[in-house]
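Pasting the structures here.
What follows draws every value from the coordinates through simple rules; no lab data is involved. What you see is a predicted model, and the numbers here were worked out from it, not measured in a lab.
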Structure I
Amino acid sequence: MSRFKALEDALNYNFKRDDLITEALTHKSYKKPYNNERLEFLGDAVLDLIVGEYLFSKFPKKDEGILSKIRASLVNETGFTKLANKINLGQSILISTAEENNNGRNKPSLLSNAFEAVIGAIYLESGLDVTAKIAITLIEETYPKIDLNSLSKDFKTTLQELTQADFGETPTYKLIRAFGPDHKKEFEIAVELQNRIISAAIGRSKKEAQQKAAEIALKTLKGIEQ
């Protein structure tokens, strides 16, 4: 029985190369001569193409701007984390004991990266058509409705409306830090209201980090347990 059976069952796919899928599931904390960062790089590009072609066919009358916005709502850390959770990918990832103790299996960045790497591995051993079928099936199972209104939640606008109504002021967004290599930069943004920080989040772009921080701030202000 394959040691990847749970993941294979979730994807309805049998891995052909143990070395590739092992690499795809190996986080750098696991301290092996290899890790999943190269496959993650490949998988990100493959998913961008797959989702782009899918939306091009699904919405023949939508213009480039709308298609780009819908794709951006799917092809990001939050979107890939949802797909990773759908297949319970966290349980298959190889991580260090320290990362395990730090709730690594549930970290969005770790899950998103691993999902991209798995897609990269499938692409290398089975090609684009097979990979696209797996990815699109998973996307359609995860998102009951795929359109701009359903996917594009503008948390910043919602937060601004709430704070203006309740506090009479608009929140500000402050860059806490930018880190990581140039090709994979990440940003931490904080939301400040009434001279205090009420939330902070990390994203692959300033815009993504702002949206995440705004979403957390909304939950905080509404008293929703996170």
Structure II
Amino acid sequence: MPHVLDNPAWSSLLGVHAEFAEGTGHARRYRPDVSPIVAVDDAADPQAWADLADLVGPGAQVVLPGADRPGAGWTEVARFAGVQMVATDRFVDAPDPEAVTLGADDVTDMLAIVDRNQPGPFAPQTYRLGTYLGIRRGRTLVAMAGERQHPVGYTEISAVCTDAEHRGQGLAARLVRAVAAGIRGRGEVPFLHASAENVGAIRLYEALGFAWRRDITFLVVRAPGA
């Protein structure tokens, strides 16, 4: 049987994140102000790509996790090799006394730290997908991590980033543990994605107690027409 982590965006959009979802048939997407991520139930099904094209509109550019190649008429803009990792029993979560919960009043700072560090797609309303925590030095947000995809029984830890001048202090590890404490407090399992090229991040997650589950490709694709 397929596992929800084989297609976490699809599971999220049909379930916990349905309030942020658009689409019918074989394709769903997050509202564009929430996330550029889209999902199809089966990337090998031509009808799924047709439904996705109808959903996003001619020439739209979106991010589709887990597909090996674009459907007929679609253009591949970019592809990023990644890994999917899941927390094991070795992983120890822990609240962090310095971490603050980020919300609507912090969006400008959240977008700024994402722009400086490029941890992955982040939109003005992404913070609504789950709990986001940050660490500030003075008024500046210097480290952040939060929750994104939410398939049944699991929650993705995402947007993990630390400004260059504050790296080496363990801030990312602390925030991952703190976000995971909330996830496990709901009886769910933390998981995450990392760039396959980001060896340092993968080593950090392995040291914390995450284990590789599978390789995954993130396709940036453009819909037919313009």
Structure III
Amino acid sequence: MMSIAENIDQINSNLHANIQLVAVSKTKPAELLMEAYRNGQRAFGENKVQEMVGKYEELPKDIEWHFIGHLQTNKVKQIADWIHLIHSVDSENVAAEIQKRAEKAKRTIDVLVEVNTSEEATKFGVKPTKAMELLKFVSQFPNININGLMTIGPFTEDKDASRDSFRILKSIFDEANNVIFIKKPMIELSMGMTHDYEIAIAEGSTMIRIGTAIFGSRTININ
């Protein structure tokens, strides 16, 4: 079995220089994150606010914390002072709360708008047909910077289905970067996980979210 460091090195060897690896560390104990940290990994993704706050308090302060799960409005205040990137803005209510908390923290928070490109009922994210409307709404807030878009591809072995999902996101990304309400061009496409990141990269991903291929299978969630 390969070590966490070896897993990271193997994934990085497949990446272009402009693609960021976010190590998805949800449910993993701090000592495993430190193994990755000692190998140079600095971007970590979590999907539960309480778990991420605990790790933030315990681990080195130069870590870039990425929130990748569904964000409840009443949890935004817990991460507003230090979050590096929120991947999952999927509603006007969440965006408005991020603006409120960012203004209070006297900072600008970078976000991605999450799009449910596979339109699966079990997934969060705005529908592709509503993405531009949400982007326009979020773009009005002075303390939010829209860095790009995020999607979760379908959990399938059908590579064409995965490819279609990522192409939809790239199409919305290109369209949005050509409209006047986007304050500055978006630069990030967060798409691709352990099972489909190579397809995502081929379709334009700039940021991949990898958990299992780094840390192994998930264990019981930490609450």
Review point. Upon calculation of semi-axes √(5λ) of the Cα gyration tensor in Å, for residues 15-54 alone from the atomic coordinates, which of the structures I, II, III produces 18, 10, 8?
Key: II
Review point. For which of the structures I, II, III does the calculation of helix-only ellipticity at 222 nm (-39500 (n - 2.57) for each DSSP H run of 4 or more, over all residues; to 500) return -17500?
Key: I
Check your understanding: Here P(r) over Cα pairs in 10 Å bins from 0, in percent, for residues 95-142 alone has been calculated and equals 24, 40, 26, 10, so which of I, II, III was it run on?
Key -> I
